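A.B. asks: Pasting the structures here.
Rule-based calculations on the coordinates, nothing more; no lab input. These numbers were taken from a predicted model, which means no experiment stands behind them. Cβ atoms are built from the backbone, for glycine too; each structure is taken alone.
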Structure I
Amino acid sequence: MLDNNSSPCTLSERFRGFMPIVVDVETGGFNAKKDALLEVAAVTLSMDSSGQIFREETYHCHVEPFKGANLDAEALAFTGIDPYHPFRMAKPEKDALQEIFRAIRKSLKQNNCKRAILVGHNAPFDLGFINAAAQRCEIKRNPFHPFSTFDTVTLGGVVYGQTVLARIAEAAGMEWDHEAAHSAVYDAERTAELFCLMTNRWQTLAQLDDTAPTAFG
């Protein structure tokens, strides 16, 4: 726990050595082991000298369905993704994950953090697909904590009384583009903005209240 009269000066200090990475995936269904992973977006965060966090870099890959992957017609209609469209410039699953993981490991090193922790909206869903794909591709160096997450569904319910991503954003005073929603990049970046907004709001309140901790843990 940190002294309430001071702000954490690094992400590592703010989250006990963990690096929050905001992730959104688009998929061919709800079963992480059987359904295709089609898009991955990851957003890194940074922190200013006052302890406020903000969105930094976005990394994104279109992903080719793995061999034998299920593609649910309703899921594809919902996302509007054509998995085999030539202009998607999709990468094999292993190549896509390794590219995203390299960027995350670089951010971990820069911020002196020991492990990434996935931030998502319904975060267990995103983490489940990331973990299943990493296992399928036999990637040993998965930077994410295997089961712990920060979920903006819970945070949004506590702070704004809303659990749907679009409604939380509107309650927070953010603009929401329904046409752009359900792409991995758009949803990840909006989720990142909300996570920063809610975390910074708590940080500010904690600094005003000398009985409240300024860090998780």
Structure II
Amino acid sequence: MGEVKDNLDRIRERIEKAAKRSGRKAEEIILVAVTKNVEPALIKEAFLAGQKIFAENRVQEFLAKKPLLSTDLVWHFVGHLQRNKVKKVIDQVELIQSVDSLHLAAEINRRAQEKGLRVKVLLELKVSPEVTKFGFTESEIEEAIEKMSEFKGIIVKGLMTIAPLLPAEECRPYFKKAYELWKRLKEGKPEWFEYLSMGMSDDFEVAIEEGSNMVRIGRAIFGRRKNG
């Protein structure tokens, strides 16, 4: 079928091996294909090759692409979501992976209740001190979860994190930290903490070895895009 299918086959094989190293099965790991700056033709190629879950980083790009593709695609949103754009995506995606503040969660809750929805979200965990990273610190997240437990329009399905831009092995402590927190939170709310989304093109195998059950991969599937 083409390069995209070949890339997907290689990634699935690597996922299977990483899962085995962590004592799990490949079926336990969810592959999310990130389509930032990817043209619809390549997304369609991935879908025809068996990929079902896709994700976008930017609201406008997502809204432009979605009508051009099969309604059978499942969409996540993984980028920094501005509060004034929440209403445009909450009924268009299966999961918002990047809830990085209580203010954003409250806006999603408000808009969801207006539409009679209960929106699935992941809380973005800030595991490194980089100023460019969004998200909750470990010390902030439990209080945020307590407040969100009162929201009727959202359900927290887990955590998402982005490791620093380091060689994959050097990301291991950050992934381990996220897993340990996710596991502890899951003990209190097992119906909430279903997913731990961590690992991208350069580090997904290490992330899986450290407990990730959802990886977000773009470049390794679609190649390097002209605009990033």
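A.B. asks: Determine which structure produced the value 0.75 for FRET efficiency 1/(1 + (r/R0)^6) of positions 91 and 115 (r between Cβ atoms, R0 = 30 Å, to 0.05), calculated from the coordinates; the candidates are I, II. Please list the in-between numbers first.
C.D. replies: Details: I: 0.75; II: 1.00.
Attributed to the structure labelled I.
A.B. asks: Continuing with the same structure: Taking mean count of other Cβ atoms within 10 Å over residues 59-66 for each of I, II, which is largest? Don't skip to the end; give the middle numbers.
C.D. replies: Details: I: 20.4; II: 15.9.
Going through I, II one by one, mean count of other Cβ atoms within 10 Å over residues 59-66 is largest in I.
A.B. asks: Suppose Cα extents along the principal axes in Å works out to 48, 39, 32; of I, II, which structure was it derived from? It would help to have the intermediate numbers written out before the result.
C.D. replies: Values: I: 56, 36, 26; II: 48, 39, 32.
Computing Cα extents along the principal axes in Å on every structure in I, II gives 48, 39, 32 only for II.
A.B. asks: Then there is this: Which one of I, II has relative contact order in percent (Cα under 8 Å, 6 or more apart), as calculated from the coordinates, equal to 29? Show your work: numbers first, answer last.
C.D. replies: On the way: I: 29; II: 21.
It was calculated from structure I.
A.B. asks: For distance in nm of label points 7 Å out along Cα→Cβ at positions 51 and 203, which structure out of I, II has the highest calculated value? Could the numbers behind the result be given before it?
C.D. replies: Values: I: 0.9; II: 2.1.
Result for distance in nm of label points 7 Å out along Cα→Cβ at positions 51 and 203 over I, II: largest is II.
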